[in-house]
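Take a look at the structures below.
Just so you know, all these numbers are worked out from the coordinates, no wet-lab data involved. Computed from a prediction, not measured in an experiment: that's the story for all the values here. Cβ atoms are built from the backbone, for glycine too; each structure is taken alone.
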Structure 1
Amino acid sequence: MFRYCTRCVMPNTKPDLAFDKDGVCDACHSAGLKNAIDWKAREEEFKKLVERFNNKDGLKYDCIIPVSGGKDSHYQVYMARQYGLNPLLVHFEPTMRTELGRKNLENIRRFGNVLELKKNPDVYKKMVLEGFRRVGDNEWPNHIGIFTFPIRVAVAYKIPLILWGENSQLEYGGPKAARMKNTLDRRWLEEFGGLLGLRVDDMVGVGGITQQDLIGYKYPTDEELLAAGITGVFLGYYFKWDARPQVELMQQYGFSVKEDGAVEGTYTNYENLDEATVGVHDYLKFVKFGFGRATDHVCLDIRNGRITREEGVALVEKYDGKLPKISITDFLAYSGMSRTEFDSVMDSFTDKAIFMTDERGNLLRDSDGNLIKKYQDYSIETQLTARS
């Protein structure tokens, strides 16, 4: 039965999200847990980590920080510097970089040297199209690159500490064991990293892709990881994660937000600034599960006490699930795909149990081309009544 959390507005269609007997999702419980954590003690843990990995002779990088150039990347490298770490910043080139993304990536160099993987564009595009058609994710190879290339660099350069940002399961909800976990490893990647059941080897033969073409996307072996002593940790374990004040702080150090309005698909202007086609990825989440990026942001703002649930409902109804026309245009230009094929693939991943259809099973849309949800009653009373 489709229902929304009675504290935020997240639906129970979100993968790995559990609800308690009162209809409250585990992401809301995680928010409460964050308020109960002794963050001063966590900071002391971080200082011990710094002491353990700090190369006091200054002849080697202390850690690797995977960066996109976005708000989280800026905060990660800023915090590393604040606590005396000398990081090597590692960047995986996105699918279709925006000018704002280019500007922010250039700005992040003020915190340290940047090592970038400039991917083979032909191989990568084949993987984009295969990911889009096969599992409904045009960003599939980007996820692989983001979570794999920094590990490969860490092994090659023998830099054992990798400093990631937020723990997405703690921030957005997920299994308790993952929420409490402080490390990002192969198991985390395979379960939560966006592979969607595909593996890198599944790309061999797609459009002539070879094993050699995929070297940069292959996660190091357990033996390589053990030999290099690799440890990947979430900064969000040591410091209370809250995007909005972090954005304000990073703007003082040159980070730029979108000044001409909100990012497509939501009401905020500080996230997903580097990648022109990510709106397609976010819209695919909407058609699969009935919620999009605006819902994610609303839920965070509710949990952080910035807006009420009623205000959140209004924002979701205004922004969530709207057809990302700009991102679609950019994706079609990048991929060479026709709009007819694009719509066909998108419809094949749309859950008709969530969206309205006609008597023939065809999806119904409003005058702007947006899908129409079957379940739009967010009232707490309805959720509790439906449960009982």
Structure 2
Amino acid sequence: MSENNVYFVSGGGTGGHIYPAVTVIENLLNDEDTSKIYFIGNPENLEFEIIKKYPQVEFLPVNVTGMPRKISFAFIKWGIQLFFAFIKASGYIKKYKPNAIFTTGGYVSAPVILAAMSRKTPYMIHDCDSIPGLVSKMAAPKAKIVSVAFENSMKFLKSKNIKFNGNPIRDVFYTVSRQEAREKLNIDAQKRVIFAMGGSQGAKTINSAMIKLLKNLAENTDNFVILQTGKNKYNEVCEELEKIYPAYKYNENILLRPYFDEMVYPLKASDIVIARAGSLSLSEIIQCGLASILVPYPFAAQDHQRKNAREMCDKGIALYLEDSDCNEINLLNILMSLINDGNKLAQMREKAQKSAKNNPAKEIVKQLKSIIQ
């Protein structure tokens, strides 16, 4: 094995594909055998902005978008686009000669994987969801190693070397303690913390239900409520709260934010989380040992959020609430079933802790290095 390893990393389009790849990159950068890392992605996507924060990583652009689901002119146009992206990715492999390629799936990875196959460059894939995407299914048979975040997904992938690693999440989730998180957010150690979040974009149904519940929950002095509204929905939520509960600004048991750049702090500080069911969020929730109420986004690709949520519920880690049923009455009933049953809450938290993997990113880097010829 070379001590000057060059890696290609790819995976983009959504945060669920990008952030696990970034976590692996952070671990590769700390590995003494790493010489250079290149990230292949679409410069029009979120991955470009994120990778810019890592000056040691060079961004290599490819122009590719998601595959249309129906045969049409758009599908033919996409096929041509994919072909040219494949040619470009092949050129990158020829020029930079990576020792290994790591991808987290998604349409951005497709031309990279096809190029790796054609140039016989060893590659490893990681699939983040309980139901693998089309790219992962296509790439799995020829991959040296297939890594998965959910045990359930193993049965959908054809591979002789499949590893149940869990999703790679940032090292800070293994180092920040509950006490540190509560001190950072100025939350009393004795409070029961309920955290409602909908990702960077927010979740309209979760926000709407929480606006109507906030007074009820926060005026119980045992509770502390954190609501992450989403960057674009913050002003709207504040305006609605002003109508229903104008004193919310003065209630010390409420923390209202558009977004947390360091998600580790509200998660580590919490006891119960209300969230969507994106794979990365679920991995972070599990690592923090939280009981969760999951409201999957109903329009996610291949309905993967519902499937992710169902697997969590089957393991006894989460409770399930359909987006169409997420109103203040149903959400309050589910919340109270946890708040009023300390044993149930403790059991769910314990099961989450037992499901947590021991730093998947480090294991993935070890496996990735093993495929270098």
- If semi-axes √(5λ) of the Cα gyration tensor in Å, for residues 199-334 alone is calculated for 1, 2, the one returning 24, 16, 15 is structure 2
- Item | Structure from which 12.2 was derived, mean count of other Cβ atoms within 10 Å over residues 55-62, options 1, 2 | 1
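Computing relative contact order in percent (Cα under 8 Å, 6 or more apart) for each of 1, 2, which one ends up highest?
Result for relative contact order in percent (Cα under 8 Å, 6 or more apart) over 1, 2: largest is 1.
Suppose P(r) over Cα pairs in 10 Å bins from 0, in percent works out to 5, 23, 31, 22, 13, 5, 0; of 1, 2, which structure was it derived from? All intermediate terms of the calculation are to be shown ahead of the outcome.
Working: 1: 5, 22, 33, 27, 12, 2, 0, 0; 2: 5, 23, 31, 22, 13, 5, 0.
The structure behind it is 2.
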- Task: Using the calculated result 2.5 for distance in nm of label points 7 Å out along Cα→Cβ at positions 167 and 271, pick out the matching structure from 1, 2.
- Result: 2
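Supply the structure label, taken from 1, 2, corresponding to distance in nm of label points 7 Å out along Cα→Cβ at positions 127 and 311 with the calculated value 4.2.
On the way: 1: 4.2; 2: 0.9.
It was calculated from structure 1.
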- Query: With mean count of other Cβ atoms within 10 Å over residues 71-78 derived from the coordinates and found to be 11.4, which of 1, 2 does the value describe?
  - Reply: 2
- Message: Given a value of 0.8 for distance in nm of label points 7 Å out along Cα→Cβ at positions 143 and 279, calculated from one of 1, 2, which structure does it belong to?
- Response: 2
